[in-house]
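We did not get these values from a lab; they are worked out from the coordinates using the rules stated. Because the structure is a prediction, the values reported are computed rather than measured. Cβ atoms are built from the backbone, for glycine too; each structure is taken alone.
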Structure P
Amino acid sequence: MSKHSTKEDWIAILTGTFLVAQGIFFLQSATLLTGGTTGLALLLDQFIPLSFGTLYFGTNCPFYLLAWRRFGAQFALRSIVSGALVSVLSDHLYLVISLDAINKVYCAVAGGMLMGLGMLILFRHRSSLGGFNVLCLFIQDKYGISVGKCQLSIDCCILIISCLFMPPTTIGLSVLGAILLNLVLAMNHKPHRYIVSYGEYKTKTP
């Protein structure tokens with residue numbers, strides 16, 4: 001499998017972050033949560049008078065350092081750019097789109113799947129959104145446990161904690177979105193099918 005060009009990588013980063021921001025927009029519109037640092041930022045957004053984008057980028061910052069130390073400068077810088085793009089896009093999508101009718105089930109499904117697809121694109125092109133994505137990529141790289149399974153475990157913990165602050169219906173739909181997000185990753189980013197070494201490309205065929 002040939003290496004992606006730099007041009008392809010940056011186009012993919014723009015595409016992936018756009019899809020993730022769209023997914024977050026659906027979740028925000030229905031006041032739903034998800035896992036990872038995105039879920040933490042959405043939860044904090046209910047109580048702290050800062051924009052989602054500011055909270056999201058702030059919670060991701062410590063993980064960019066981990067990305068730098070474990071996967072190298074290139075991966076870390078791409079992750080920082082990806083996280084910044086999602087932050088900016090998420091805070092300004094209301095300028096170009098609005099929902100007149102909100103079906104929370106649809107928002108949970110669309111939000112989870114769009115975020116999963118966007119993250120998958122980023123992973124395939126040596127980038128991430130920072131946060132627990134970096135930790136999960138580290139675990140996959142070192143122990144061979146798929147990103148989706150690792151992310152799902154962390155997401156479940158965050159959503160369980162969210163039960164203390166949000167109504168059960170919101171939590172239930174948020175869990176649905178998180179499951180769909182991680183199913184997209186688990187089915188399409190398996191270590192034995194497609195392995196990316198984030199310092200340099202390394203692939204393995206079945």
Structure Q
Amino acid sequence: MKVLVADDHAIVRKGLKQILLDEYPFGEIEECASAEELVQKANDGKWDVIISDISMPGRSGLEALHQIRITHPRLPVLILSMHPEEQYAIRALKAGASGYCSKDLAHEELVNAVRRVLTGKKYITPSLAETLATQLEDESQPEPYKRLSDREFDVFRLLARGKSVSEIADTLSLSTTTISTYRARILAKMSFKTNADLIRYALEKKLIE
């Protein structure tokens with residue numbers, strides 16, 4: 001079995017690799033540390049499954065997922081993230097992910113998740129299934145944050161944590177001009193005027209830890 005693991009933290013990649021090798025001792029597992037490298041390796045090799053983080057420098061894991069789906073529509077991609085399910089899981093599934101697993105549960109759930117997506121099925125936890133059902137009921141009046149694109153949502157969460165435009169630019173490896181443009185779009189889409197409005201909203205909706 002060939003697996004590609006994408007995460008910008010080497011210690012995380014090593015841990016995931018060990019979990020997989022314990023179950024698949026003859027598996028071939030390669031690593032990459034950025035979304036750009038992920039897209040390149042996904043296109044250059046033949047993989048049975050890809051396991052990717054969301055938050056990486058430059059392009060996010062979801063942006064890489066969109067790109068991979070264009071060239072490899074049937075390749076199972078499992079998103080593994082530290083972000084809570086309610087914040088990113090549905091976005092990941094809409095982007096074409098085969099499943100979403102929390103890093104906190106990786107030791108217990110990763111192998112089960114991989115087994116399931118290898119059969120062509122989705123890996124969805126019971127709590128995520130409940131969230132999906134609730135969202136279908138509330139689809140007529142979506143929350144303002146759900147109108148944001150994936151990258152806008154990344155910037156929104158960083159703004160809500162009190163990060164400055166320059167700090168966000170460094171974190172996401174983008175220019176300050178680009179981040180300022182995203183900020184303006186976010187405020188317009190959510191009908192807010194200031195960062196304080198964003199922070200207040202994010203706290204009310206529990207969108208930041």
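Consider the structures P, Q: one of them gives 31 for relative contact order in percent (Cα under 8 Å, 6 or more apart) as calculated from the coordinates. Say which. Let's see the in-between values first.
On the way: P: 31; Q: 15.
Going label by label, the one that fits is P.
Which one of P, Q has Rg/Rh (Cα atoms, Kirkwood Rh), for residues 91-146 alone, as calculated from the coordinates, equal to 1.12?
That value comes from structure P.
Among P, Q, considering only mean count of other Cβ atoms within 10 Å over residues 99-106, which has the greatest calculated value?
Numbers: P: 11.4; Q: 19.1.
Of structures P, Q, the maximum of mean count of other Cβ atoms within 10 Å over residues 99-106 occurs in Q.
Compare distance in nm of label points 7 Å out along Cα→Cβ at positions 11 and 67 across structures P, Q and report the one with the greatest value.
On the way: P: 2.2; Q: 2.8.
Max of distance in nm of label points 7 Å out along Cα→Cβ at positions 11 and 67: Q.
If you work out mean count of other Cβ atoms within 10 Å over residues 27-34 for P, Q, which one comes out largest? Before the final figure, lay out each step's value.
Working: P: 23.8; Q: 16.5.
Once mean count of other Cβ atoms within 10 Å over residues 27-34 is tallied for P, Q, the winner is P.
For which of P, Q does helix-only ellipticity at 222 nm (-39500 (n - 2.57) for each DSSP H run of 4 or more, over all residues; to 500), calculated from the coordinates, equal -23500?
Working: P: -23500; Q: -16500.
Only one of P, Q returns -23500 for helix-only ellipticity at 222 nm (-39500 (n - 2.57) for each DSSP H run of 4 or more, over all residues; to 500), namely P.
Between structures P, Q, where is Cα Rg over 2.2 N^0.38 Å highest? Mind dumping the intermediate values first?
Details: P: 0.96; Q: 1.04.
Largest value of Cα Rg over 2.2 N^0.38 Å: Q.
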